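Structures incoming, each one as C-alpha cells.
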Structure 1
Amino acid sequence: MANIITIYYSLKGQTIAPGMKIVNLEKGHTAVAAEFIRKAIGGDLFEIKTVKTYIEDHMKMIFEAKEELEKGIRPELKDYPNLDGYDTVFLGFPNWWNTLPMPVVSFLEHYDWHRKRIIPFVTSGGSGFGKSIEDMKTICAGAEISESGGEFLGHQFETSQEEISAWAKAALE
C-alpha cells in the first residue's frame, strides 16, 4: 500500500448552514472529513494552519478571503510536513470563491509535486470543486491529480462518515 498522508485546511467557528443560518462549529467540516478518511484508510494526518487569524464573523471573513484571492496574497503557514516518505496525499479544503483557499495555495507552492499522487476532497455548501482542480494542476506540475475527487456537503458531514470512508477506499484503487 502507498505511504499516505491526509492533509487538510479547515476553519472552525462561524459558517453558513442551509437557509443562510449562521452556526458555530467546534471543528470545521473539512477537519471532520479528513478524520473520517484517515480512519478509513490509515496513514498520517496534517492540518494546514495559518499564522494569521481570520476574522471571526463569517460574512466578513468571506470578503477577507476574496481579497486574498484577488490580490494573490499567500498567507504565511505555521509549518509544513516533510512529504519525502509519502507518495499519496489526500488533500482537503473548503471551496472559497470557486477555488482553493489561499492558505492551501501557500501550502501547495511550497513543494515539488513530481511523483506524488494527490487525491483532493472538498467541503462546500453545494458548489463542489469549482475550478480548484484546474488550479491545482497548474500549481502542482508533475503530480498525478485524481479527477474523481470527493465532494461533500459541509452541512451533512455528521451523517457522511460511511460515504466519505467508502469514497476514500475506492480512491486508492
Structure 2
Amino acid sequence: MSVARARRRRRGVLSVRRGTARDAGVICELIRGLARYERLERQCVIGPSAIRRHGFGRRPYFETLLCRRNGAPIGLALYFFTYSTFLGQPTLYLEDLFVLPEARGAGAGRALLRALARIALRRGCGRMEWAVLDWNTPSIRFYRRLGAGLRKEWILTRLTGAPLRRLARG
C-alpha cells in the first residue's frame, strides 16, 4: 500500500453535504465549538430551535454545509448571500467555518471551502468573503495559502443590544 493511500485510510473518508433541519443539534454543537475556540463562548446563546427556525424555516437566513469523516460530523460552514453593488453580482458570505481541533489538517476545511466556492460560482457570485480574528494565525496562514487576500483597510462595524434599539427608536 502506498504512503498516500495509508494516510487517506487513517484519516478516513470525508464527505460534505448540505445541512438539514434534522442536523440542528449538530450544527449548534459545532457553532459552540467555534465559540470556544474563538474564546467567545459566553456570547454564544444559540440553540437548535433558532437553527431550525432561521436556517430551515419559511424564510431561511442562512445555509449550512457539514463535513463528515466516516459519517461523524467534524466540520461546519454556515453562509448566506449579500450583494456587491460595485461588482453588480451576489457575494457568498461565510459567517462560520469550523473544524473540530482533533480533525484539523486532514482536508476538512479545504473540502468545505471548495464546496462553498462551487456554490458561489453556480449562483453567479463574484466573490466569497469572511472575517478572521487577527490573532488566529493558523487560519490566516491557511487562507493565504488558498490565495485569499486579507482586507485590513476595512473595519468590521457592528450595532447590537441597546445601541441598535436606540437607533431604531430614534
Structure 3
Amino acid sequence: MRVEKEIIKNEYARRIGGKTAMVVVDYGGLPAEGFNLLRREADRQGAGCLVVKNLVFRRVLDESGLSGLAPFLSGQSSVFYTDGELPGLLKSIYEFRKAQGSPSPRGAYWLGSYFSGDDLERLADLPSKEELLARVCRGVQGPLRGLVGTLNSVLTGFVGTISALRDKRNG
C-alpha cells in the first residue's frame, strides 16, 4: 500500500477505534454546503464524520473486526461514528434527508450488531435513552403519589385518633 493510503488508513482506524456506533451513508447528490450542515448537526450530537475511500476503509474494517459494514461501502460513502446512541444519530440523518433529499443511510453497526434497510428506520424511530427514562419515571410517579397520599391519610387519621383520646382523658 502506498504511503499516502497507509496514512489515510491509520487516520480512519484512529477515528473509529472503540466507537460503539457507525452509520454508512450515501451522500451522492448532496451539495458541499448541505453536507457541511449535516456534519455540524452530527458534531452537535457528539458524532464524527468521515468521507471515506471505500477500498481503504474496507481494509480498516477488516482489521478492526467490523467487516459486516464493508458491503455497504460503494459509490460516495461517508461514515458517521459515535460513542453515543445510534437511534439519535440515525434520527438526525433521516430528518436531514427529509429536508434535503439526501443522504441515504445504507447500513449501521451498534454495540456488536449490524443493521440495514428497514431496521435503520425502525432504530431511528426509537425514543432516546433520556426519553425512555422520563417515561419510566412518569410511570412510577403516579403509583408513588397514590401511595404517599394513602400513607398520609392513614397517618393523619392516626394522629387525629390519638388527639381525640388525649382530649377525652384530659377533658
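Can you say which of 1, 2, 3 returns -12000 when helix-only ellipticity at 222 nm (-39500 (n - 2.57) for each DSSP H run of 4 or more, over all residues; to 500) is computed? Before the final figure, lay out the partial values.
Details: 1: -9500; 2: -12000; 3: -20000.
For helix-only ellipticity at 222 nm (-39500 (n - 2.57) for each DSSP H run of 4 or more, over all residues; to 500), the value -12000 is produced by structure 2.
Could you tell me which structure in 1, 2, 3 was used to calculate P(r) over Cα pairs in 10 Å bins from 0, in percent as 10, 42, 38, 11, 0?
Only structure 1 yields this read-out.
Of structures 1, 2, 3, the largest value of relative contact order in percent (Cα under 8 Å, 6 or more apart) belongs to 3.
Suppose you compute Kirkwood radius over Cα pairs in Å, for residues 32-87 alone for every structure in 1, 2, 3: which one lands on 14.0? This value belongs to structure 1.
Readers should treat all values here as calculations from the given coordinates under stated rules, not as data from a laboratory. Since the model is a prediction, treat every value here as computed from it, not as a measurement.
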